[in-house]
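Before anything else, here is the set of structures, which you'll find just below.
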Structure P
Amino acid sequence: MKSSRSGAQAILRELPFLHHAVLFLALALLTRVGLTAFAGTTKVAIELWPGLLLRGLTFDLLVLLCLLSPALLWAALTPSVLRDTRWRQSIRLLLFWCNASFLLFITLAEITFWEEFATRFNFIAVDYLIYTHEVIGNVLESYPVSLLLAGVGGLALILTWVFRKPIAAVRPARLSASWRLAYGSLALLLPGLVWSVADVDRMQFSGNPYANELAGNGMLTFAAALRRNELDYGRFYATLPTEEADRILLGLGVERKPLSVALQSRVDEGEQFDAKRLALTRAPRNIVIISVESLSANFLGSYGNEKQLTPRMDALAKDGLLFTRLYATGTRTVRGLEALTLGTPPIPGQAIVRRPGNDKLATLGEVLRPQGFEPFFFYGGYGYFDNMNAYYQGNDYRIVDRTDFPKASIGFENVWGVGDEFLFDNVLPHLDRTHASGKRFLAQVMTTSNHRPYTYADGRIDIPSPGGRDGAVKYTDFSIGRFIDQARSKPWFADTLFVIVADHCASAAGKTKLPVDGYHIPMLFYAPALLKPGRYTQLLSQIDVPPTLVDLLGLPGDDHFYGVSAFEQGKDFKRRAFISNYQELGYLTEDRLVVLSPKQKVETFAIDSGGAATPVPTDARLRNEAISYYQSAFEAFKTGALKYQ
């Protein structure tokens, strides 16, 4: 018995990292409680707090086991002679300070990430580590980094002082070979054990996504995001036989003809351009798509905003065609670019823009290039970010990004890119040259200014820079209006359709997994010499934009996409939209939202006029329609059916 007691005492003496464990658990708890309090009881009902705190402790303990692994390995391998050095106390205090600084930095990062995305670390955080130039620059321009880091180091020093006596009380012990073997074995086994049992899906303990996210641990969700870079639809989601899914889609008006066939179909059928049906006096010759960064519909006066942030776009909307019920497919720029080029429902995991094998796809550019168009992709930042340049170049677009802009043309820039007005200044010469060469153009312009740190050139609007989200929206609006004004003097203006559309909303956080209002984006068509003013009030998906544009041009190819032209969606058409995050896949109809989730889970919500969601029983027909779209889109990409054929 005495030997056993002395062995236990030796273990306690030999585990100075127990103080590190206490520090980690305390900070994890404080972070969870602080973020929960920040969310407030309106977002997380008080009765959910005990569940999220208890479940959160479980995740914290799993992460702790992984973090203890290096300490156990250190204890197993450190020679006894080093344990007796007179510097051991200073070394332990220094290690504790380093660990405290690291944990406090992670805590600070989690707080800022939650402030912007209302989630624990996810795919976005993984991307942030990959694209360090933009992200570090964004952080440096958005926050007082030096002051914050000094605060982290200072607070870590205070914590080291608080823990100094328990650390000093630890006495070195000479470990036997058996204890070293036990420590080493645990160090190697614990990470694998945690990796096999830790399941972030267990965060989903309630119907409240805020509470579910708060129950998690940021380090664990970050590791899960690395692990779930791609989700196999057939493995994780509800499925149907492929033949049945194809039959359902055909009944919904999705023909999905191979592009080589689709480009001939209208000619073979003898279909003529129908100006009356399309509300046009004649077909446009060129198209300019302005993809606006993070532009929620509720920022615009045309959609009810009273702050007068978008006077120029509101004026264009009065003279153009305003789409009042358009929904983005996702929450990231790459999702918007995917929808606006491929016209396909979002597949789980990363967007196709970010995936291998995304070249030679039947994009909008590939549909129009053989019909005499020069496709462009203009971006105010560095197009390597989010793999944009590789994606567009691999699909035969001409890339023009920040690296191509003459230095004299850049009057303002931040880490994300040049100011939007200077981006548009660099677009105009390319369109002029293309027109002069006798070719038609499809130009997609991706803006950057409506993004943190929300900085822009001074003297343009009445909100000084940095002006927060309101200032960035108003500056982007100014830049778009200025671009249209400059384009009016061009010989190609009268024959050009301008499409102003958001890539996604500013935020998609809400009380449900897929809050419908968090995907409502603006779109307007402007072509005063071609298009009659009006409002399109029917439900529409972002994937319907590419076939709509092909239809407006009066050219074949629109029936290749999963999306359907807005002007072919008659009264009998099944109105639907697609909204998603990296994991949940939503199928939105007039008053229902079907959500497909991993583990073959299917849920349905009734959606009222205000966007509120109420769980209801799942209708088998809607379930099968949702599965058919998403399953088919995933299989089409994986098998190469989205390729140009």
Structure Q
Amino acid sequence: MTFDSVLVANRGEIACRVMRSARDLGLRSIAVYSEADRDAPHVGIADESILIGPAPAGESYLNVERIISAARQTGAGSIHPGYGFLSENPDFAKAVIDCGMVFIGPPAETIRLMGDKAGARRLMKAASVPCVPGYDGDDQSDAALVAAAKSIGFPVMIKAAAGGGGRGMRLVTEVADLAAALPMVRSEAENAFGVGQLIIEKAVEDARHVEIQIFADNHGRVVHMGERDCSVQRRHQKVVEEAPSPVVTAELRQALGEAAVAAAKAVGYSGAGTVEFLLDASGNFYFLEMNTRLQVEHPVTEMITGLDLVALQIAVAQGEVLSLNQEDIHFDGHAMEARLYAEDPANDFLPVTGDVDLWCPANGDGVRVDTGIATGHHVSPYYDPMLAKIIAWGENREVARNRLIKAVEETVLLGVKSNGRFLAALLRADDFAQNRMTTSFLDRGWQEGAKTALPSTRDIALAAVHFLHADQKSALKRASYLSSTLLGWSSAVLPAIPLRLTCNGAGFDALATCAGPEWSITIGDERFIIAIDGHGRAMIDGRSLDVMSAFSSAGDLGLAVGGERWQFQRETGTATDDEAHGGGHVLAPMPGLVLEIHVSNGDVVKKGSTMAVLEAMKMQHRIMAPVDGIISHVAVATGARLGSGDRMFDIDETGT
């Protein structure tokens, strides 16, 4: 079972993470990549890399035959699946073993058992692990599911039996909503997992999401490594995780750990796994699911235990006896992780694409950033929008929280939009600081930090100077016979330069005059004297300030000032396409695949009615009518792949 090489059947930050541990152990690391990831960081850090297909995941990272072929061609001794993609696909695990390689994960049959949520519920009940009341029967007719939901009592959660990662789930609060929810969840389940079977569970309201990290070897030893609290979620996707949970007592930790170990033993587990529970306000806990892989949030466990979970996975896969007894596992301090996503919080957190014009992750005591991007990287619509994980450790929860806030604000991402500002606001929120977070907190409308913000006059002035500084550089390049020391010098008084800048939909007027290395910028009644040195420092009215900037290929300016991130444009004065067509012009809010079209030319639509379903970054999104009217033009077809801003429909508002 020993091997000297690891092929990582994944991409992004988890591929980079696995390769780091493989390298530390002296193993050769092999990367696979799609055509969209030719220049991705995980490709660059691997000892060897191999192309496995086009950008769509179904033709590359989800293609079992191509990954197995890549492993054979490179002589890989083992395959690590990371998380997502094929990590919980039992057929993939079996194919790896059948080819004589080692699969770094649990047995294929264990993955199969726990991947079926209905079967997993039955197994857990047999192992005396508490389960949420629900329906996991074979009768999948709408009538049977509706009857089950009524019997369980609302609210209920409808879930894909083969689901995971927050996909294939809907909260239904009353029976009237079931008719729309059932086909939607079934469709998402079939598209995401290839299986349309559903289960229904009683929704545990205002619950905490607490999970136990377990580890097992192939010799019968199973231990747990404490809990993680993953209650901060949006649409069932985790946003912030921490360890230990601030609501779990020593007695409750023991009970949760024993239940998780019992679950692992019941299915003959091996390797790293996570047993997830819902914890109600009374301290009762219920089995939610078991993830038969490494979790996204595993770093917080590593930071409080001092263990390398990937290295332990590799050791177990090589047949070693787990060197840890339960009493050997100790917890030191507190750790938190925030997920940095490519998404637009001001636009309902819809995923976005674009170029990374500048990436500069934070560093410092107790801070770790796991990432799979770099400056110049393109964020495509084909994969999960998570870009990085920012993690902080502290002697206690408050120190960890403050360090994480600082790390989030010091992590600079310019170009593609992200949820960084939202994360900092969330970590500062009183409810989070006072530990009043439940799984429903964000979905109930907490929007602080998600609202569109506008830059201060100081930041507008800084942006103006950066644009003018770029103009000077361009002029100097064209007039190569001039010395840079002459920039801004004139024997006559230079006229003021007017600038019109826009940011987040708002316009700003500025007047600038140059005096050698300094600029005088006037905005309204305010005047700033600014000089920038090109090395991340600016002097404003004699005070220094850290500023980072980057221009996009389109000439937009990204500016990082403290914890703020701005994207400025020089206004051209031309009406935008949206403005030219009015509110009845419906554009794709993000790149994606058109799954369903619900309207035709001539149809009457009401504001808020569903016109189409768009799949983007592994999730399905309804495209709603923004106004009442008549469909005058359908510009898309089922199966079309759209870019952000592509026209989808025109609605004639005058026709009603």
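Derivation of every value follows stated rules applied to the coordinates shown; laboratory data play no part. The model shown is predicted, which means the values in this text are computed figures rather than measured ones. Cβ atoms are built from the backbone, for glycine too; each structure is taken alone.
Okay, here's what the table says:
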read-out	value
When relative contact order in percent (Cα under 8 Å, 6 or more apart) is computed for each of P, Q, the largest belongs to	P
Which entry (P, Q) yields the derived value 0.60 for FRET efficiency 1/(1 + (r/R0)^6) of positions 237 and 509 (r between Cβ atoms, R0 = 25 Å, to 0.05)	P
Structure (P, Q) behind the derived value 21.1 of mean count of other Cβ atoms within 10 Å over residues 109-116	Q
If FRET efficiency 1/(1 + (r/R0)^6) of positions 221 and 245 (r between Cβ atoms, R0 = 25 Å, to 0.05) is computed and equals 0.50, the structure in P, Q	Q
helix-only ellipticity at 222 nm (-39500 (n - 2.57) for each DSSP H run of 4 or more, over all residues; to 500) from the coordinates reads -8000; which among P, Q	Q
If FRET efficiency 1/(1 + (r/R0)^6) of positions 141 and 589 (r between Cβ atoms, R0 = 35 Å, to 0.05) is computed and equals 0.25, the structure in P, Q	P
